[in-house]
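Structures are listed in the sections that come next.
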Structure P
Amino acid sequence: MATIRSELQTRAAASDVWSAIRDIGALHTRLVPGFVTDTKLEPGARVVTFANGMVVREPIVTLDDEARRLVWSAEGGRASHYNAALQVSELANGLTSVVWIADFLPDGIEGFLSQAIKASTAAMQRSLDALAT
């Protein structure tokens, strides 16, 4: 099983960052606009439409306010298995860290997912940095 780890740091307050991440139905407006074009909620999951037209159902596994951690899986798309987590942490230097870890199968889609996660992280960075102003 392959793993991709991505991290960003922002000057936005951890509470504001977590608020945007935990708003699971607003990926397209609050967290990764442009990368995601629509998000619809259904019981226990969200249905995400990406800018490339791909639609994926993402069951929500954990939404932990105390740990500021969101875990989800994915049904549809190129992966036969996908499980990911985003976790928000306050750093000693006054910055906020967001760590995204994704585990998936088959290993052969690593290049595709790496590019997607890089683009999504860039969109997230822009949205979260805007919260700091």
Structure Q
Amino acid sequence: MSEEPPVILVVDDDPVIVKLLEINFRLEGFQLRTATSGRRAIEIIREARPALVLLDLMMPGIDGWEVRRAMLEDPATAAIPVVVVSARSQDEDRRQGYALGVTDYVTKPFDPAELVETVRAALHRSGSR
């Protein structure tokens, strides 16, 4: 019996990015959940406990920083690895991300194949795969 592939949650308000990631990660054998808002992301994280979250920062309403803080406030979700995928590329943004315990920080535009490898490495480090 084969092992269930890990569930990745993609959080981005851009439907084109969500579709691109969905296609690439499904082709690589991952299960995917998607959220186009911070509020929905928090709901899915609490309900589904994904193996990893790919998190955009700039979203209307609840942004990626708030999603990460909400994850850290809940002991059940605090240890879920987070890879930020954002157009925000300033050193200060990266520092803030790492201060909030993100696993990795990838800037847009990104290479989908490299992002898949970043996720595989993060899952391996966390023991999820």
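One of P, Q was used to compute distance in nm of label points 7 Å out along Cα→Cβ at positions 60 and 108, and the answer was 3.5. Which one was it? Don't jump to the answer; show the numbers that get you there.
Details: P: 3.5; Q: 1.5.
Answer for the origin of the read-out: P.
I have 33 for relative contact order in percent (Cα under 8 Å, 6 or more apart), calculated from one of the structures P, Q. Which structure is it? Clearly, the read-out refers to P.
In this comparison of P, Q, the computed figure 13.8 for mean count of other Cβ atoms within 10 Å over residues 52-59 is attributed to P.
Matching task: -7500 is the computed value of helix-only ellipticity at 222 nm (-39500 (n - 2.57) for each DSSP H run of 4 or more, over all residues; to 500). Pick the structure from P, Q. Among P, Q, the structure yielding -7500 for helix-only ellipticity at 222 nm (-39500 (n - 2.57) for each DSSP H run of 4 or more, over all residues; to 500) is P.
Assuming 1.06 is Cα Rg over 2.2 N^0.38 Å, for residues 44-115 alone as calculated from a single structure, say which of P, Q it is. If you can, show how the numbers build up before the last one.
Details: P: 1.24; Q: 1.06.
Label of the originating structure: Q.
Any read-out appearing in this document is the output of simple, stated calculations on the displayed coordinates, not a laboratory observation. Computed from a prediction, not measured in an experiment: that's the story for all the values here. Cβ atoms are built from the backbone, for glycine too; each structure is taken alone.
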